[in-house]
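Below are structures written as structure tokens.
No value in this document is a laboratory result; all are computed from the given coordinates. As the structure is a prediction and not an experimental result, all values here were calculated from the model. Cβ atoms are built from the backbone, for glycine too; each structure is taken alone.
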Structure P
Amino acid sequence: MSKGKGSIFITGAGSGMGRLAARKFAAKGYQVAAVDVNQQGLLETAENHQNIRTFNVDVTNYDAVCSAVDEAERELGSIKRAYNAAAIMPLGKVLEQDVEVFHRVMDINYNGVVNVSKAVLPKLLERNEGELINFASVAGWIPILYMSAYNASKFAVVAFTEVLHHEHQDSDVRILCVCPPPVKTPLLDQARGTVWPKVFDQAKHIEPQDVLDAIDKTLRENGLFVFPGRGTKLQQRVRRWFPDLLWRNVHKAEGF
């Protein structure tokens, strides 16, 4: 991407990974469209950054997403990279969570990714350039007790993004699926406020910058899946090759 040319579109920009990405690109001279339902968080993200414009948008609203994308392109320049980082992570056993929680998690974590992808990707393809970065999780490969809603939403993002990547493999548009382990962001506070899986304590939580660096590395290597953090790729392989081993560890850690 050329410095100062075009814009960066980031959902979930009111905190965590999205906030860090917005500030990093702003510091590099890009115009940034920072998107979130958290208006106060957006204002904090944009503080002291004249080239961050805030969009108070719910990613589950497709029409609102399309309007934000169109406005960003009109006011800030052609979108060069889009980050689908908006997500929620309330945890709990299936029968102990309200059904509305399952619907809300899927609406934001998966349908939000679909909405932004559908709004942004045609513009990238028309110009035959740019990058679409969809955030899944290692939880999109590895199911864990208490995480059924979150797991299902991230499994969906993995499948959706993999198909999307292969449908457009002949273009110059890059489509990536990011699958990090637990990251030190406010998203983990939602788990702490509901149920904290003990397996989360078995590995070091990585920094948001580690994820952004891994994305850039995968882009340079023309990859599809981004597995930030030491041992993350190995975890995904263990799940594929030895699922019973993984589940034995989970049950032992959680105590049931």
Structure Q
Amino acid sequence: MEWLALLTAAVIYPGLLTAIGLGALFGLLAHGRARWPAGDGFASREGLAALGSAPGAGLALAMLPWPLHPAGGAAAWLWAWAGFELAFLLPLTPALATGLPVVVRAAIREAQLGVLARAVIWLALGPAPAAHGDWRLATAPGHGLALAAALLAFPAAIGWSPFGAEESVTPGGPTAGLPDAARALDAWARDVRAGALLAAIMVAALPVAVSLPGLGLLVAGAGFVSTGLILRRLEGRVPRLSLPDALRLGLVWAVPLAALAAVALSAA
């Protein structure tokens, strides 16, 4: 039945439960441990906002053309974008509403960098689902450029290391002053969002639909694991960037590369 397939896709695979599992895997790969919520972090508005980001990430995943998708995987790219933006921006709303300059500054930095980086990812990968099963010599450069641009923007999109809060200016970032339980919930939600977005990049940019479904999942999984391990290797080795430097990096390098990828994929 169609409604059962849709429910399975939204809740189990490739939806909410898959996003939570990917978040645990991303935490293990990138941080050395899977982070989980603990205590009564759900009682605060910050905790509820962080918790609410998980369904947004799960629904965004369900809109992509995964192998063995229960509902067919129609690649509703626009709805996937809306789901991810909701997932990433919703947890920042309590910080923006606090009125505390340090917290608001950190939230604004994260929002600016994240929105720009995810726009780059969507610009690069936007044509990719339409060419999802079209991997030829003519289209391979476009897919490669799209993957490169998306991965270049990915660390800024999730607020990783050099793109995180400037601790010397905004210590604690958007979660400054929150109890440990709320911070743990926020950290878990960050891993869920990061894992889901990284998986979306792999599904959209890698040849997961041109072979057996199981092999396609292995290809996406290999890309996911490799990226997570690279981030862990680089953690702490890249200096924290100021907001102007981080924005300049995206505008000078990532945006042109993403635009070239979009043109190459559309033309091919």
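With Cα Rg over 2.2 N^0.38 Å, for residues 132-179 alone computed per structure, which member of P, Q shows the largest figure?
For this comparison of Cα Rg over 2.2 N^0.38 Å, for residues 132-179 alone, the top structure is Q.
From P, Q, which structure was distance in nm of label points 7 Å out along Cα→Cβ at positions 20 and 52 = 1.9 calculated on?
Computed on structure Q.
Relative contact order in percent (Cα under 8 Å, 6 or more apart) was computed and gave 17; which structure, P, Q, did it come from?
Structure P accounts for this read-out.
Out of P, Q, choose the structure whose coordinates give mean count of other Cβ atoms within 10 Å over residues 108-115 equal to 19.8 when calculated.
It must be structure Q, since only it matches.
Output the label of whichever structure in P, Q has the greatest value of distance in nm of label points 7 Å out along Cα→Cβ at positions 156 and 220.
P
With helix-only ellipticity at 222 nm (-39500 (n - 2.57) for each DSSP H run of 4 or more, over all residues; to 500) derived from the coordinates and found to be -14500, which of P, Q does the value describe?
P
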